[in-house]
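Below you'll find the structures, each written out as structure tokens.
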Structure I
């Protein structure tokens, strides 16, 4: 498992970094489109849609999203409003985590709406960020932020973790892990912020808030999988599980990052 995880990471990470640093809006849109397509397919399978319908719906939603990106226009205010609705539902769901285990048609419909909408908004937000004048570095800083938060949470959780964050949803996560992630991200933000033309204390506040929302995304994905009685969202990424397993934090964090950046840049 560890060997597969390392091999997959060594293949995917350079591709992702190359497309961000040396690609253009079209190449980047393809990258995000692949993530959106795979994640949407996985989520629709999680809510028990059959494989063919899940795949067809994932393709249609991805194409429609890219139509908005290139033919229509991305309105940040709309992204913000939809994001607020989606993640308010997610937080309510996490608080009332016993809801959804029966997997009735209504419950599956609500969970499907939440997951698919979150992935669409993620795709729009990522393309919006990348299209900015310094979008390459804003995008790279977001990826690095998520990785730094993961490392901080892992190190702090392993060394000091005692108080469970959400034992009925994701038993491995602790409050100490969240605090450790916040410290790591705060230091990262203070260093990186000025290079992004953001005042250091504003960068710290924004990036820590974004990191917290990445945790909410991770928990929501975990709850969805737990209610579906599966460990991984798929086996598309050997050693990592699926695209939702790998990008759940980014899916939750990117629209918040896009929205807050517009107030400081």
Structure II
């Protein structure tokens, strides 16, 4: 992506390459190396817009057009690079991370084939400030699993195929208890994991979030299902401090059918 902005006495450009390198160019008038107020302000804006914690190093390269002698242009390009360095230090950049300040002299062009030669030369009268950035931290998105994994992140869902309930019931089936026995062993292995036990129901009208538990006669079926798993894991000696439970009614359907919405799942809250 490239951003262009035109000013009376300079031309500034900023582009991002692969999100790891940012280049800002300051363009100078012919045979000049001093910064005017607008140039300085734009440079400082550029510096402040960068996340300072990501700056690994900075390189400053000065250039000139191809008019004049090579030795003179080399000195002029070095002066341009140095004035940019000084302005950046003045703005708060630490000198030690500026690893390169180099005048590269003139940029040669073939004036026989270049269209709009004056504009081309004006773009060569510049300093490039190259910000080398540390990679952004990897963003991890919570996932869905059917067993406890070696590594989890907060928000991971553990959907347990066999922890399903009969319609209107919060009683654990033999299959569910066998599944929870396996889960308990895994939880003993990964002792730092904390989680919420989430209960769900199916088959209620859209206006009725919760279902009635046929055993208690109360409209708290999803909560009762989550609590049943909670109590069973306590029975299997999983610490209460690692668990909470909550009913979500019919608000989180899987879209796989009613049977699969009569479920309980674990959601990792701390790793």
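Which one of I, II has FRET efficiency 1/(1 + (r/R0)^6) of positions 126 and 190 (r between Cβ atoms, R0 = 35 Å, to 0.05), as calculated from the coordinates, equal to 0.90? Corresponding structure: I. Across the set I, II, mean count of other Cβ atoms within 10 Å over residues 38-45 reaches its highest value in structure I. Comparing relative contact order in percent (Cα under 8 Å, 6 or more apart) across structures I, II, the highest value is found for I.
Just checking, which of I, II has the largest value of distance in nm of label points 7 Å out along Cα→Cβ at positions 46 and 158? It would help to have the intermediate numbers written out before the result.
Numbers: I: 2.5; II: 5.2.
Of structures I, II, the maximum of distance in nm of label points 7 Å out along Cα→Cβ at positions 46 and 158 occurs in II.
Computed over structures I, II, distance in nm of label points 7 Å out along Cα→Cβ at positions 70 and 230 reaches its largest value in II.
Figure out for me which of the structures I, II the number 17.7, 50 belongs to, where Rg and Dmax of the Cα atoms in Å was derived from the coordinates. Kindly include the intermediate steps, with their values, before the conclusion.
On the way: I: 17.7, 50; II: 32.6, 96.
It was calculated from structure I.
Computing FRET efficiency 1/(1 + (r/R0)^6) of positions 94 and 222 (r between Cβ atoms, R0 = 41 Å, to 0.05) gives 0.15 for which of I, II?
Working: I: 1.00; II: 0.15.
Here the read-out was taken from II.
Could you tell me which structure in I, II was used to calculate Rg and Dmax of the Cα atoms in Å, for residues 182-253 alone as 15.3, 45? Checking each candidate, the match is I.
Taking -9000 as the value of helix-only ellipticity at 222 nm (-39500 (n - 2.57) for each DSSP H run of 4 or more, over all residues; to 500) derived from one of the structures shown (I, II), identify that structure. So the calculation was done on II. Of structures I, II, which gives 6.5 when distance in nm of label points 7 Å out along Cα→Cβ at positions 22 and 174 is computed from the coordinates? Here the read-out was taken from II.
Every number in this text was worked out from the coordinates using simple rules, so none of it is lab data. These numbers were taken from a predicted model, which means no experiment stands behind them. Cβ atoms are built from the backbone, for glycine too; each structure is taken alone.
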